[in-house]
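Following this line, the structures themselves.
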Structure I
Amino acid sequence: MLYFLVYLHRMSSAILAKALMNEFAQSALAIGLLSSLYFYPYALAQIPVGVLSDVVGARKTMVGLTSISVIGCVLFALAHDFNALLIARALIGIGVAGTFVPAIKIISRQFKSDEFASALGVLKTFGGLGAVSSGYVLAVMLVTLGWRPSSLLFGFMALALTIACWLMVEEPRSEGKRTREELRSAARLILKSRNFWTLAAFQFLLDGTLYGFQGLWGGPYLIDVYKFDEVRTGTYLSLIGIGLVIGAPVIGVLSDKLFRSRKAVLIAFSGLFALAWVPLAFFTACTPPALLYLLYFVMGFAGGVVVMVNTMLKESFPLSITGTAVSSVNIFPFLGGAVFQTATAYVIDLFSSTRAIEECYSFAFTLCLLGALIAFICSLLSKETFARPAKGA
């Protein structure tokens with residue numbers, strides 16, 4: 001449920017963007033910066049979160065950081081100038097950064113090797129439900145309650161779940177205090193791995209493009225080009241989350257039980273993800289709304305392939321440094337999200353004075369298509385890890 005809130009905040013800007021632009025009289029680039037301030041602090045927090053999960057404990061890490069997200073939600077709801085919104089958004093990004101990596105640490109201790117991808121898929125399903133809620137449900141809340149009461153409600157939800165986490169989550173065995181040499185050795189093992197950097201680049205590009213679209217421009221695109229209202233727009237955005245809810249566990253099971261391969265699944269679904277960008281990039285204003293339904297769903301479904309990245313990393317390193325390895329690669333999708341949100345916002349602003357709005361989105365989505373294609377190439381270069389002992393294990 002904490003991971004549900006992580007995705008809810010991550011993707012909320014796509015629905016809130018137009019309301020915030022109007023209320024605070026801000027440009028597309030400014031809203032892109034606001035949305036990206038979730039991603040930069042999230043990325044910077046990943047390595048400390050991984051080390052804390054390995055040494056201090058997963059539950060304590062989650063509780064401590066999620067408490068910060070509660071403060072961020074309250075400040076966001078009370079903000080009366082744009083600078084306050086920026087600070088609040090950054091606090092939310094720091095706070096929710098302490099959920100995924102500790103959860104991976106717990107799952108790696110509680111499930112066998114041929115169950116891990118499936119269990120991770122279930123965790124991703126709850127993230128997908130958060131993404132679904134950031135679409136249609138948040139759109140309805142925006143219309144009926146307004147964005148301030150909605151943000152306050154999310155803060156109360158985070159507070160309740162923080163307390164529940166402290167009382168109910170089982171703490172996996174801590175690795176204990178490490179010497180500096182042990183920490184250096186773990187870092188060298190991770191940073192010298194070619195597969196680590198291949199998967200890091202893959203996540204930077206695939207998640208970066210997905211977060212740029214689902215988390216920001218996928219909503220304004222429908223409003224500006226197709227003239228949809230917020231609720232109808234939320235319905236389309238929810239399809240990305242529904243795709244993730246279904247795709248992540250399905251892809252995990254396919255990898256564990258049917259194909260018994262990580263690389264083949266990574267290649268197949270990253271290729272499908274790239275194909276979904278083609279109509280958006282080249283037929284931006286003339287794609288039938290019915291086909292857009294399918295594209296939004298396929299983008300979320302195929303995007304669930306990122307469960308392979310965490311699975312492949314878990315299988316590449318000893319369990320004692322699982323948290324550190326996963327947190328190290330987990331920097332890259334959020335740097336990617338920040339970069340692609342800012343870059344696409346810059347492209348839209350750059351051409352908005354001389355080109356029709358649909359052309360501006362076409363240029364932005366072509367940039368995303370290029371990123372998705374390079375991610376596909378990274379999948380071809382990745383190393384199979386299924387049923388292979390981790391290095392140093």
Structure II
Amino acid sequence: MQTSKLRTESQKNRIQELDGLRGLAILLVMMCHYIGDARVENVSTATRYFLRLMSFGWCGVDLFFVLSGFLIGSILLEAKNSPSYYRTFYLRRIYRIFPLYYLWILLFLIGITVSQFVFAQPWVTRDDYLHIPRYVFFLQNLFWSKTLVEFMWFGAMWSLAIEEQFYLCMPLLVRVVSEKTLFRILIAIVLLVPLARLLILHSNRMAYLASFAMPLRADSLGIGVLGALLWRNPDVRVYLQRNPKILNGLLLSFGIMIGALFQSFMRPSSYLAKTVGYPVLAFFFLTLVLLVLSQASSKWAVAARFGPLCWLGTISYCVYIIHEHVLILLSKIFLGSMPRLTDWMSALITILGACLTCMLAAISWRWLENPLIRLGHRHRYYQS
């Protein structure tokens with residue numbers, strides 16, 4: 001009986017359409033890392049262009065940022081006056097994020113220790129140990145000097161550091177200022193952060209911070225919180241529900257902008273992508289979020305409720321953490337190389353990597369993440 005209550009409490013706030021968008025985000029990231037980043041040889045111009053197109057899947061991370069800003073902003077605004085505001089928020093985040101994250105760090109520590117002292121692998125160095133504290137304290141996005149093994153294991157973890165740094169700042173901001181003041185602050189962030197990125201790119205010192213560091217990526221998260229503020233307003237919500245052409249028009253407009261900027265988004269992305277491009281992507285994704293929420297019968301909402309996509313969104317946290325390393329490991333075992341797409345065997349390994357990743361993530365969700373989320377939801381903002 002108690003377990004049933006916990007399951008209801010932890011799952012009742014899940015929004016199917018947003019799970020679908022989360023699934024889209026992780027699908028884009030996997031297409032980037034599995035197809036767009038794969039080594040190719042002697043391919044046609046059309047194939048090379050297709051692979052470049054797949055590399056644009058990195059924008060899935062920006063969709064994650066917008067979704068995080070929207071969902072966390074909605075939660076914080078709803079619980080703003082809770083007597084257990086900070087305690088409940090951070091305990092729930094700890095139950096959700098920490099166990100799998102620190103388990104992955106522990107596996108890395110065990111792996112490099114066994115490799116160095118048991119198998120005496122030359123590509124494992126003492127630096128692999130020295131960099132672990134960065135990940136323990138979510139500071140990895142502030143550094144770009146990575147060892148080979150570290151990069152293979154933690155390649156995508158920079159965005160988790162951004163998320164954690166966002167969790168440290170946003171609850172305080174929501175708690176202490178009015179919604180009107182919060183709106184103004186968020187607008188200032190959206191306007192000023194691209195300028196800050198331009199300055200650091202122009203200085204040519206630690207330019208990687210423009211893509212990987214806070215507060216230089218705060219605009220995408222802030223745009224998500226702006227969306228939460230708008231959606232929270234009943235008048236705005238009714239207006240969007242009654243005027244679908246507004247959001248469809250905005251989605252088309254931002255889509256055209258993305259098309260115009262497309263070349264600048266290709267790796268390595270240009271100044272234009274890292275200044276103007278990031279907020280354009282964020283506003284496109286926010287418009288998509290508002291569209292699927294306000295127009296339940298639209299083709300966008302129907303697509304977002306597609307079962308396999310929602311399932312992928314549900315297990316996306318583990319998929320994001322492990323997907324690169326699973327493919328690298330399989331490629332090393334069966335191909336003797338880093339991931340590539342040069343023949344049918346390498347294509348088969350890529351498919352196998354995706355399937356194994358999803359299988360492991362499903363196991364993680366069933367036996368680790370979901371039970372811990374249910375435990376986290378025992379901590380409530382308001383006592384019923």
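All of the numbers you see were taken from the coordinates with simple rules; none came from a lab. Nothing here was measured: the structure is a model prediction, and the numbers come from that model. Cβ atoms are built from the backbone, for glycine too; each structure is taken alone.
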Which entry (I, II) yields the derived value -25500 for helix-only ellipticity at 222 nm (-39500 (n - 2.57) for each DSSP H run of 4 or more, over all residues; to 500): I
Which of I, II yields 4.3 [distance in nm of label points 7 Å out along Cα→Cβ at positions 25 and 169, calculated]: I
Label whose coordinates, when log10 I(q)/I(0) by the Debye sum over Cα atoms at q = 0.08, 0.11, 0.12, 0.14 Å⁻¹ is calculated, return -0.38, -0.72, -0.87, -1.18 (choices I, II): I
Structure from which 28 was derived, relative contact order in percent (Cα under 8 Å, 6 or more apart), options I, II: I
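Please compute FRET efficiency 1/(1 + (r/R0)^6) of positions 281 and 353 (r between Cβ atoms, R0 = 25 Å, to 0.05) for structures I, II and give me the label with the greatest value. It would help to have the intermediate numbers written out before the result.
Details: I: 0.70; II: 0.40.
Greatest value across I, II: structure I.
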Comparison of I, II by FRET efficiency 1/(1 + (r/R0)^6) of positions 273 and 305 (r between Cβ atoms, R0 = 30 Å, to 0.05) - largest value held by: I
